[in-house]
Every structure is written in C-alpha cells, then in structure tokens.
Structure 1
Amino acid sequence: MNEHSIREVVIVGGGTAGWMAAAAFARFLNNGYTRITLIESAEIGTIGVGEATIPPLITFNRMLGINENEFLRATKGTFKLGIEFVGWGGEGERYFHPFGYHGHDLEGVHFHQLYLRERKRRVMQDISAWSMSAVAAQLGKFARPPADARPPFGQLLYAFHFDASLYGQFLRAYAEGRGVRRIEGKVVDVAQDGESGHVRSVTLADGQVIEGDLFIDCSGFRGLLIEQTLKTGYEDWSNWLPCDRAIAVPSEHAVAPDPYTRVTTRRAGWQWRIPLQHRMGNGYVYSSAHISDDDAERELLANLEGPPLDQPRRLSFVTGRRTLAWNANVVSLGLASGFIEPLESTSIHFIQAGIARLISLFPDKRFNPVERDEYNRQMQNLFEDVRDFIVLHYKATRGTTDFWKRCQALEIPSTLQTKIDLFRAKGRVFREGFELFATTSWVAVFLGQHIVPEDYEPAVDALDEDKIAQALEQMRIGYLETAQAMPTHAEFVARCCAPPQPQAEAPFAFASGFGA
C-alpha cells in the first residue's frame, strides 16, 4: 500500500449488479486497507427479471468459493443446458442453441465443416444431435460432470436459472460477512471535485455524506453517477434492436422444470420461459411501435402454461451502451452501463465481465488514463460482439408479421454482415479474441435460422468420406447413450439442490459415474 492506493470504494445501488460487485471486491480487495461501502434504498426497486444465465457464471461463483448446491438451494435455481428457439426459423420450427460443443474436430478440421459435407451426401439429423448439452436437454436429463470427465460426458456445459432477487440476497450475506458496509438510503445529491470533475461524495436523504475514491454506479437505467452527474452519453442501438418494452410475470409450474430456456416468437417480439424450482418465469419482449402494452400483456397471459402468480410488471428500455463504461472515477455496471435485451441471457455476464476487468485494471487515486481506456475498449468490444449476435437472430428470422418483416429488412452492422457472408460462402466462423459465443453458438443460430453455406472448406475433401461418416455416427450414438444414462433434471435438482427436507437425503450417485 502507498499514498495513492484506493481506500474507499463506494457502490451506489444494490440488486444483482451491486451485490455481485460487493461480493467480488470483498473477496479480491480484502487487503485490510480498502473499505467497501454499498448504498441502496428500499424505496427504489430493482428490475430483477433476468433469471437465466450463461456458463461463465460458474467461474464467478467458484472464484468466490461458493458451493454450487448451496447457491442453487438459496436461489431456488435449476440447471440450463442452452436455449430452445421456437418459430425463429419458420412457423412451427424449433432449433437448439446448446452450451458446449458440436462434436469433435478431426485432423484439424472443425466439426461443423465435416457435418456440412456429410449433409450434402445424405439426409442428416439436426446438428444438435452432436451436442452433449443439447441431447441431454431434449431428453430432459442432467448430471454434473466432474472436472476430470472425459468426452462425451465431459463436453456437457451448463449454466443456471435462478431468482435474481434471491441471488442478490445470497451475495449480500456473503459480502457483509466479509466486511462490506451496507447503508440504507437514497442519494439526493452528488458532489464533484471542481478541478478534475471526479465524484467526491454523495449525500443521502437523511443528511449523511459518503465520501469515496472510486465509485461504482449500479443505479440502473437512470445512471445516477455515470449519466446524470458526469453526462457521459449513451449509444442508442434501437435501429438494430427494435424492441423497447418488456412485460414479466411468474406462473405456476404445469410440468417438471426443463433444463433449458425457451424463447418463442410472438406477433411483435418474443416470449421467454424460464423454469425455476418454485415457479416459471415468463416475459414478453416487444416493440411498442407494433403492439400496444395492453395487447402485449393479453398475448403473454394467453400463452402461459400455468396460472399467473402475480400481476404483470411492465418495463421500458432503450438498447445500447454507455459511451464510456468508466468515466473519471466512476465505473458503471449492470443497467447503468447499457442494456442488450435478454434473448441470449447476457445481462449478468456483462456485470461479471465488468467486475473482472476492473479488478485486473484496478486503479489508484491517480486514475491513469491508459487503464481506463483499456477497460472501455474491452467493454465496448464485448458489447458490440454480443449486439451482433443478437441482431443476427432478428435479421435471419422468417416471421411473417409486420414486426418481423421489418427485422428482416434491417440495415445491420457491417461487422455482422461480414460474419454472415463468410458463413454463407463456406461455413467459416472466426472467433479469435472474443470470450463469449464461440463457434458452436454462431453455427447453431446460422443453421437453425436457415443461413446454410453454399459450400464447405476445401480441406474437408482431404479426409476419407466413409471414415468421417463412421466417426460422426459413433459420436452421435455416444452422445445419445450418455444422455440416456443420466438422471432426469427434476431428479438431479431434487436430490442436490432443493430446499432441505426434514430428513437428510441419501447420497446421490449412479453406477454410470454421474455424481452430485
């Protein structure tokens, strides 16, 4: 420690973003010198509709030393193996975007290139038949692979569905148990340094003044510090992502929880279906230019599988990102930093990624611009890459309503057009330098929404056709037989992650090697 070290970190806002940041700082800034304070107000509600996640959250929880079963019990969570898309490739069609991999590469050639050649020779099953996560999901099965699991079981990758408000409470207990100070109160004033413009302190409604060296803005869409105070600016992406409203409502379970999220096209947008242990999470993301709020609510309620458990909640948003995620001595996280609709469950990952980058580029009181600029560059790249992936779903849809026809006519970012053109020519996908949505993800959406390459890479023709066909069939059978041997998702959750019962359950283990 020296005179320039950050002593006071102030997080403005709770919710998932605030408490994820507090928990991570409590773990990685536990140096006996830096104090972490979180300010939140019970008067200001949190959005809390994002209940589906992607696999990197496993890493975040493990870095904090969180037991996965305890986390799932506390948040009433279930497992997620991917997303089923209904209607996106055409009326009545379904495809699956799995976590993990499609098959195995052979002799340096990507699996999907082998698959593309084979489907020119004969009728093939959907490429999801070569995904461990997809096959298990479609059979309603789940088991957690140990760290040393070999393929095909070792290729199963998963994430979670959980109650976001309960996750915030869970992380609050973790953070406060490690010294984070929580202050209840509403920020009514912000003081800035007259020379640097940095935020110096915030004043609460009860008169308390909280000073800080580094401020984390988790105040949601309003961006209390990053926007209302620093006037950072916002890059509006609604020309590419036209939905600007959402309605969320929980409902009773009609069936056992599936190990995947489902998203279904509707007249002016799409509906999510997220199974938790205790309820189903449902929502409708839509364009207010193509349907009224009341009609959207009626359409959502008419498509629930079970009775609603609460009144629908209406939300408004503008897709895009803050022009600078880090400005002066303020770093924005969560909705304060930007919003890309929840089609691929990325909201919590943006929080996690922002925290990880801030820890790796953690400043001192001098706030070296090179650290800030690198943080902003990395976050901009992440936001734009995810944006392109989401826009792909809209551009490639085959819906027939006015809304979906508008999406098909979108002028898309040039970066996305290049990706589409490369895949359409010879099935090429290049993902160097990007942490999220690997080749499997892009291939699943391309093929699922009928962007089919005209040809495949010439290198494939150097491999023996019959041997490749035999290898592909062996892989497919291996995935199917492995999934069939797993317990059902409901059985696994009940044994490992359900709320505690009066009497202890017997250890959960199977002769096939699938353990708890």
Structure 2
Amino acid sequence: MRLEEQYIAPASKLMDDYINGKSKILQYFSYEPSAEEFSKRFEAIQQHKVDRAGLGGILREYMEPNGISEKAESHLSDFENGAPVVVTGQQAGLLTGPLYTVHKAISVIVLAKQATEQLKTKVVPVFWIAGEDHDLAEISHLYREVNGRLDKLNFPHAEYGKNSASSAKLNKVKVHSYLEEYFRSLPETEHSKALHQLVFSLLEQAESFTEFFSALLNYFFKEEGLLYVDAANPALRKYESPYFVQMIENSEEIAEAVLASEQSLVEDGYSAVIEAESQAANLFITVNSERILLQRDGQNFIGNEGAVSFTVEELLEIAKSSPERLSNNVVTRPLMQEMVFPVLAFVGGPGEIAYWAALKGAFKVMGMELPIVMPRLGMTLINRQVQTLLEKYKLTFSEVFTELKVAELRNTLMESIREKEAESLVEEVQRQLETQYEEIKESFAAISGGLVPLVEKNLQFHLKQLQFLKHKMEDEVVLQNSTQFNHYGLIEMELRPDANFQERVFSPFPYMNAYGLDLVRDMMKLDFKYDKNHKIIYL
C-alpha cells in the first residue's frame, strides 16, 4: 500500500473558498479550518459543562455489544477524565454506505492524534451515528459494476414506512437475499469467502440498520479506539432532555438566525442549502412510529399539515418526560452535538460544511460558538488492475479525474479506427436520397398535397435504415478494438464513476474483496497529513 497526495479543487465554490481561507466565507465560522486554532478552541471549551461519567457510561453501554477494545476503553477513560473530542457523523448506510463514511472515521482518528500531540493532552475521536434519520431510501442501496456500467442496487425498504434507521427492525430474510445478490456481483477472489462470512455473521447479530452499521464500524476501527454512539439511543436521548427544552424555548430565535445567515450567504454568492423557513421548529417528533417534522404555528407546534399539534407546554413536557420521542434535523443536530460533547473540532464533508455555514447565529442564540469545522480527508483507492492500466496508458489520477484524459484517448482511438471511406459512402447515399426525394415530393405535391407527408415519412424510413447500417459498422469497429475501450471504461469506472469521486459511490467492500479484510487497518498505518490534498492510495 502506497500513498500519494494531489490537490483536487472542490466542485463547490463554498468549499473551494473555505479550504483556501477566503475571508468572505470564513466570516460565517468561529474558527479557521486549521490545526493552528486548536489551542484557542481548547481554552474556549474548558468551561463546557458535561457529566463525563454519565455520558461515558452511555457510550460504554452502547458499544458493549460489539466488544470494547483496550484502546477504546482507554479513550473512554480519557474522556471521563477531561479529554475533549473530535467528532464526525453519518447515516447508517448498508455496508457503511459510500467509502467516505470510512474516510470520515479515519479523519477524526488522524485529527485526534494530531491534536493530542499538539496540545499535549488527550483528545479522543467520536463517531455520531445519525440513527434517528428516517430517509431509508438514502441509505438502502449499493452501487456495483455490471458489464462495464454503474448499477444502483436498491434494497426494498417500503415496509419500514417512516421508521428511523434505528427503530426499523431488519427483515433478515430480505436483507440476506439482497446482500447475496450484491456479493455475487463481486469477482471471486481469495478474500471473498472470509469477507462474506464477516458480513453475514455481523448481520445475524444486528436487529436494525444502525446496529449493523455500528458493528462494521467497530470491526474497522476497534484497534484505533474509535468511540461511537447512536443519536437515537434512548439513554442518550434522556441525557439530552434539558437540551431539547432549550431548543424548544429558543426555536423561534434559532429559525430566524438561520434564515438571516442563509440570506447573507446568498448575497455573498453562495447557495442556501438548508432553505431555512422562519416558522421551522427544526425538530422532529415520533407519533405512532412515524417521524414528523414540526413547525411553529403561533403558540403551537404542528406537523403533517396540522394533523398533529402540541402547545409549547405539551412539547416541553415531552422533552422532559419522553425525550426519546424527539429528534434533531440538520440545524439542531450540530447544536445538540455541541451541547452533549466538549467538541474541539467537527469533521464534515462538503455538504455538511455548507449546512454549518448557516449555523453561527443559531449557535450564538444557544450561548455557544461553532467548533473548528474541518473538511474530512478525501481519498481514492486504486487497485492493482487499475494501477497496471494507468501505467500501460501513462496516466495519473489527476489526468483521469481532472483533465479527463481518458475521454481524449477514447476519442483519439475512435477517430483512428473509423472506417471513413464507408462512412463517406453512407453519407453520399443519404445526400442523394434527400435530393431525389425532394424531386419526388414536388411531383407528388402537384398531384395532391395530401401525398407530401407520405413522401416525407418514406424518406425518414430510408434515412433511419442508413443510420442503422452506419451504427452497426461503428459497433463492429469498436468490437474489434474492445479490449482497449474496456480498459478506458474500467479506469473511469474506478476513478471517476458517474463523473464523481469514487468515495461518493462505492462501498469499501469491493476493495476489501480485492485487497483483503485488513484494508482499513492497513490504511490507518499510512502517514496521512491533515491538509487539503486528496489522498491517492495504491493498494
């Protein structure tokens, strides 16, 4: 395994400005995305009130079913004794979801180690699993390669309704069948059997999407001592009860602050990704197993267009007595995260950081400031087959991803193998037909104007047949050079699937199938530098 680094400009203006320190966007954050801010932020969170023993107990109890490693136990002890945290989070995707989930976890571990060394005090990594989310369509799919094309394999999730990832009980038979189909699409390697056994043994022990996700997260990172907790965990919800009370009491001011920030962002040339509304309560409530988004309506909180309604007093009572019924949205989740943990830094992807850009005012309403918001490390894995092809065609990752050299090579090859003489002959026949049919149309029109459409239709039939012949000829030429075209397709499929970063499409499992079950552990041995460069990992 070998590591290279290259700067790849972000797709969004906001992220490009943020990682390059443009003042126009930095004004929306409390700190710059830099390790140089650690000391300042560390001082700021010294007064953060947290029941470390109680919260440590919640983490320990949640992690216990998967087994707590010696390193994780050490981190739990560090936290209980005063250590701040570096935190990230993600929804509970099948097989961890896209690779960037693993990259987020690697990022918080790397950053926590760097902060520990720099501050000369323990800093621990925490993964916040967004098990409260009920958009199961977003987590119930996997991408695979089928006959040289990208295929989205959807898991049938309709039976779970609007249950969250943590409350939806897995239909083991259907999940088993779905994953079997996915594994059949992977090539058979020396690692396939062990990988299959690992996944299905963890599935057998899980009752929900979140439990399955946390078991895999623990498998990958137990030796690094990554701490993790489900946002929907009832014990954590009980701990959060007073924080829900504060959010309800300040919901109007929070909504107004976010709306004002988004309007300002738009004026500065950025997008309003939250699309804030002045009446938003920014909280969900569960009613009859359905997770419902609340809005303010005068002195009441309503959902489902008024089908459910609560007075302020009723909602406050729920927050105090049944906090497990409440959950956060994209606005209040960062606030809750900050209230629960003494956060030195938050690690997020481009989409999350775009959300956080609108939250500085909301944090101020709650008497807090944003933590250091660090972009996660971006990574691309290059297996040995693709390495061989890159060497064969003298290509670099940057040339494939940024300069689109593969498309140029494909076009050059196509131009060189075209049967230009045959194409010219077909085109000449087409021109002659069109000329002759113009004469036929004039003759027929003289007889009856009603015959003109028939002539035009007949011409189109013949032209279509000529195009059919031309395409068949092109297909045959491509077929005769299929090996090279397939090579180009494979390079793009692996490094630029669907014109996107690999880490946003594929799960870790195709790469584990090729490399082995120690893929993530071996990645952790690499000398990652926490900077804005993209990490290219040759397996």
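No lab work stands behind these numbers, since they all come straight from the coordinates. These figures come from a predicted structure and were not determined experimentally. Cβ atoms are built from the backbone, for glycine too; each structure is taken alone.
As an exercise: semi-axes √(5λ) of the Cα gyration tensor in Å, calculated from one structure in 1, 2, equals 39, 27, 24. Which structure is it?
Only structure 1 yields this read-out.
Suppose helix-only ellipticity at 222 nm (-39500 (n - 2.57) for each DSSP H run of 4 or more, over all residues; to 500) works out to -15500; of 1, 2, which structure was it derived from?
Only structure 2 yields this read-out.
Given a value of 5.6 for distance in nm of label points 7 Å out along Cα→Cβ at positions 84 and 364, calculated from one of 1, 2, which structure does it belong to?
Structure 1 accounts for this read-out.
From 1, 2, which structure was mean count of other Cβ atoms within 10 Å over residues 436-443 = 20.5 calculated on?
It traces back to 1.
Determine which structure produced the value 13.4 for mean count of other Cβ atoms within 10 Å over residues 28-35, calculated from the coordinates; the candidates are 1, 2.
Source structure for this number: 1.
Matching task: 4.2 is the computed value of distance in nm of label points 7 Å out along Cα→Cβ at positions 172 and 412. Pick the structure from 1, 2.
Working through the options, I get structure 1.
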